[in-house]
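Below, each structure is written out as structure tokens.
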Structure I
Amino acid sequence: MRHKRRAAKNFFKTPKGLLTIILAILIALAAPHEGMAVVAPRLLSAVAAAGAVDLLILRKRKHVWEFPSGAILTAMIVTMVLRAQEPWYVTSITSVAAVLSKYIFRSRSANLFNPAALAIVASFYVFHTGQSWWGALPEVTPIAQVVLIAAGVFMTDRVNKMPMVLSFLGIYYLLFTATAFVGDPTRVSEVFRPPDLEAALFFAFIILTDPPTSPTKYPDQLWCGAITAVVSYAVFEWLGVVYYLLAGVLVGNVWEAWRRVNRRTGDRFPKGMGAFLREMTPWRVTHQHHRSHGHDRAPAAL
């Protein structure tokens, strides 16, 4: 029992543990406004479904039982971004799809896409879901929004991603401000008001800074934040779809994955495109030691 308490205490000192606490606080502040009877079934079913699936996958891969902390965080984020009124099975299926995407689309070292972002975009087309970002506290008192900013800054500093967040927010709002001055400001005014304002902050602090899919070095963080901002702005302006922020981070994820592969192989665009696509898809292949026995290639393990 003492060992379990020590393990739990150590977990909540890690970035995953700290983010779990932060998301729980945000949910506790936002849920009463949405209605506990509305939020609780969707959140609990999503966490249970995603956690169970990841628990079994981790057991199969590592041959030991491991707490599915990543799946729980993913399910919490999915639920906090989707409309609180979405059917419980939609949040559950979306969360499970997010967990599965980590094992399908991945490189040698990490998953390719932010799992929550990819699954939420997919759910838009499969279930026609909406996004209210209720977990970002858009309808709560300004004091609660201070909690979002303080917690987000703390978490961003903890994972050392502040340059990327500042790059994203700076370029993102610069583009929309310039658009307001040169065109019709009413077309972009919503990004400066709730819930889009809080959504952008939650996105920058919580989703954009996902360690497995974001760069570590400061220059790379600046580039990734800038790419995400430009793509998010372009999708908002040209397509007008609700997932414009998530589209930006998915493109940023691809850029970061390309940068990692390019750094390892030394191949530049377009020469290395084939190797990049093979590595980043479920059908990637790898050389095996038994080539001499007539088997040059075999499916790589996830």
Structure II
Amino acid sequence: MNEARARERNIVSSEAPADYVTHVYAVADAEVRKLLHDPWEVFSRAVQPVLWLVLFGEVMAQVRGITSGNVRYLDFLAPGILAQSVLFVSIFYGISAIWERDLGVLHRYMVSPAPRSALVLGKALSSSVRALSQALVIYLCARALGVAMDLSIAHIGVVILLIVLGSGLFSTFSLIIACIVRTRERFMGIGQVLTMPIFFASNAIYPVQLMPAWLRSIARANPLTYEVDGLRAMMLKDGASTFGLVSDFAFLLAIFGMFVTIATRMYPRMTQ
């Protein structure tokens, strides 16, 4: 065990930045190729957020007082549904790690010279590709429904960064769960239990100001709240951030860094 840890430290310390990026890219590329061989997955995962926009959004748009000012509820909802889609795509990503362990792929990763953190970041990056494919569908659907979208290149670039960061955060959290539970059945059960509280205890479908005090405190500690806040500021014309875009990115980066650190330590234990 001590020799393995020493080897890991030596690999990390001697790893050139270019080689490290190559390792991250190699892991991400292998995961993306799976998606290219199964494009039906992209379509099937896009159905749920589209239904949220078309059905839930159109119905709740008739209710007054949910949003303040002149913001239509459908406009308010669109960034929240995009964040929801990122969450749902990413939170079940850890099950692939369990499959890899059962198929022996994980053992090959562990004996490779790639640092464990590069393996974790590579998986986080590949999850972002899936999330970005969902974002394209939601953008098209939102435009068709008349949502006032901000399509400036700079704002779309920030939206992409938020999606990549949010997807990486939740997929790494998913990997940590997979390292703990170790079986697909338990993982699916825990994943289903976590998704709804994370989603509803955020500002995705209603403002934080409408929440009771106890739920407002939970929402302010929820990473999804900050992702939605940034998306709402960048996706919509005249969109504004409640917490500030810098605070949104700072909070997400801090949580992501913590999850990567934990997952890097726990990931090798899945082979034991």
Structure III
Amino acid sequence: MIDLHCHILPGLDDGPSTLAISLQMASAFVENGVSVIACTSHILPGLYNNSGPQIRRATADLQQRINEKGISLQLVTGADNHITPDFVDQLRRGHLLSLADSRYVLVEPPHHVAPPRLKELFFDLIVAGYVPVLTHPERLTWINSHYESIKQLVQAGVWLQLTAGSLAGAFGKNARYWSERMLEDGVVHILATDAHDFERRPPNLRKGRDLAAKRIGDREAENLVVTRPEGVLRNAMPSTLPLPAQAIVRKDAAESETDEFETAQSSRSDDRADHGGIGHWLRRFIE
């Protein structure tokens, strides 16, 4: 499996405070079945004043120590990029980082207040050739009143990244409800751990993958943790990757209280996150 959202670099944010904890996390990832992780430290001016070059150096240093310990884990660069007014410009300058230097970029909005210009930010990113990945929307306190807007963003080409722990109830009942609902609605592209340490927020991608499979089946669960993350690492166009599976409860299944899942791709093929025509669609949306 591949984890594209993880805070494993020591001393950069609210993740591990020491190298020893980072190495402990690395071993736990391997035991959990993960072979590649993106080192996505926070870049949040005023609180975590990290930068792209700083994260690159820290990733290279940790990879060297991991190799010395004989741990079979590959690190790639990335960042948990918090919203800033000049987001696209900072990406181009290398202050903010995309995932493994691909077109895919993690975007973290404020947790407690819906940002007023979120749609405009995603429009700017898509027009600039990026694929925005909205991080852990199920944990946003304002999702209850903005879910329809989030689904519209997905139709416009924005990807959603769910947290594995949310499916297990680690972030409360509301986050669990929305994580399950978004899976069943077929709007989730990536499952990641957002791990910060070894105990409180540990590497738990396999557990999240198994819980997701109960909702949407093994094939789509594999897409969440292998197929699409591999595509991100290859910098593949979104249109070449499978759309999220949508849960469909058929009448006969409902009568027997059994949910069946199938991939709802054909009816939504025009909504793929390809850049052709997306700018026009999203421009109409934000207007």
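What to note about this one:
- Structure (I, II, III) behind the derived value -21500 of helix-only ellipticity at 222 nm (-39500 (n - 2.57) for each DSSP H run of 4 or more, over all residues; to 500): I
- Answer label among I, II, III for the case where volume of the Cα convex hull per residue in Å³, calculated from the coordinates, equals 126: III
Since every read-out is calculated from the coordinates, none of them should be taken as a lab result. What you see is a predicted model, and the numbers here were worked out from it, not measured in a lab.
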